[in-house]
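Each structure below is given as structure tokens.
No lab work stands behind these numbers, since they all come straight from the coordinates. Here the structure is a predicted model, which is why all the values come from computation and not from measurement. Cβ atoms are built from the backbone, for glycine too; each structure is taken alone.
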Structure I
């Protein structure tokens with residue numbers, strides 16, 4: 001089985017999935033603020049360009065649920081992130097567009113016991129990327145600057161389409177959204193948009 005666990009080892013999840021579904025570079029402000037906030041609280045240093053790895057939402061076992069907290073960046077946020085309370089690693093992210101079929105985590109912001117994808121399918125939300133980081137944009141993959149403008153282009157990528165479709169079989173365990181719902185509350189950080197932490 002595959003494991004995602006925090007950097008200090010106090011919490012993690014074991015997945016039924018056999019391998020990651022998809023990898024994307026994300027330049028969005030929310031991902032940047034989420035990793036900046038984690039780094040400010042003791043996690044690994046943040047980067048302007050996060051590599052998002054998508055997994056099937058099917059959790060076999062949760063370790064240290066009491067050491068996890070669900071966090072939203074702002075009151076009107078769509079994404080909910082699960083951090084370790086101790087080291088502030090981000091274990092995973094849920095978004096309504098994932099339809100409870102997949103969840104996402106960031107490469108290098110938590111630990112894994114499995115091989116991560118070699119190939120990134122696309123770079124997304126490039127309109128949000130700071131000018132000082134534009135040299136990080138790879139030029140050998142599809143580049144998507146904003147949504148909804150680039151939504152059709154995004155959906156036309158076969159690996160994206162296959163990753164976000166409804167699974168053939170129901171989950172054997174709980175979903176990532178089930179994990180979030182099992183927590184006491186969602187902490188809202190009220191981070192200011194457009195502000196570097």
Structure II
């Protein structure tokens with residue numbers, strides 16, 4: 001039985017490997033419950049942002065070509081709805097696990113208020129990332145998903161409504177792509193410092 005023949009087997013195998021590595025590399029220190037939260041945040045964040053980049057770098061340009069040669073129906077019917085399912089729930093899990101990690105680290109309030117609006121510490125840096133992630137989550141659920149349902153024909157809409165919905169979803173998705181770049185800087189700079 002090859003676990004790589006299914007996505008479930010692949011994910012379970014990856015989790016087992018992570019647990020083995022965590023056990024083998026633990027050294028003399030005790031457990032680190034914050035790391036499990038941060039690790040989960042990174043895993044679901046990669047799914048979210050990976051799909052965001054897939055949509056913007058691959059699917060949107062690919063749909064234009066697929067429409068021109070009449071093969072877009074399969075993408076719209078089978079691929080896009082599944083990708084959007086993973087996309088929107090990965091966004092929720094990323095945001096919730098990020099809030100949980102900030103809470104476990106004792107910096108949730110400081111991050112979301114930029115250390116009392118002083119912007120004085122690295123907590124403000126991760127706070128900037130948290131706020132951008134919050135805006136991005138809003139865009140996923142309030143702008144992208146409701147409009148994509150129209151575009152994909154999951155809800156009734158006229159051709160004019162579909163065209164408008166497609167534009168709104170595209171602009172929200174492009175906004176999220178743009179925001180993801182400084183958001184990721186905020187997430188990494190918290191532990192490593194800003195580049196300047």
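Summary table
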| read-out | value |
| --- | --- |
| Test item: semi-axes √(5λ) of the Cα gyration tensor in Å calculated as 24, 21, 15, pick one of I, II | I |
| Structure responsible for 2.1, with distance in nm of label points 7 Å out along Cα→Cβ at positions 80 and 160 calculated and labels I, II on offer | II |
| Origin of the derived value -24000 (helix-only ellipticity at 222 nm (-39500 (n - 2.57) for each DSSP H run of 4 or more, over all residues; to 500); candidates I, II) | II |
| Comparison of I, II by Kirkwood radius over Cα pairs in Å, for residues 120-175 alone - largest value held by | I |
| Among I, II, structure where FRET efficiency 1/(1 + (r/R0)^6) of positions 128 and 168 (r between Cβ atoms, R0 = 25 Å, to 0.05) as derived comes to 0.45 | II |
| Mean count of other Cβ atoms within 10 Å over residues 16-23 - structure with the largest value, from I, II | I |
| Comparison of I, II by mean count of other Cβ atoms within 10 Å over residues 8-15 - largest value held by | I |
| Comparison of I, II - label where distance in nm of label points 7 Å out along Cα→Cβ at positions 32 and 152 is highest | II |
| Per distance in nm of label points 7 Å out along Cα→Cβ at positions 24 and 48, the highest-valued of structures I, II | II |
| Structures I, II, by relative contact order in percent (Cα under 8 Å, 6 or more apart): label with the highest value | I |
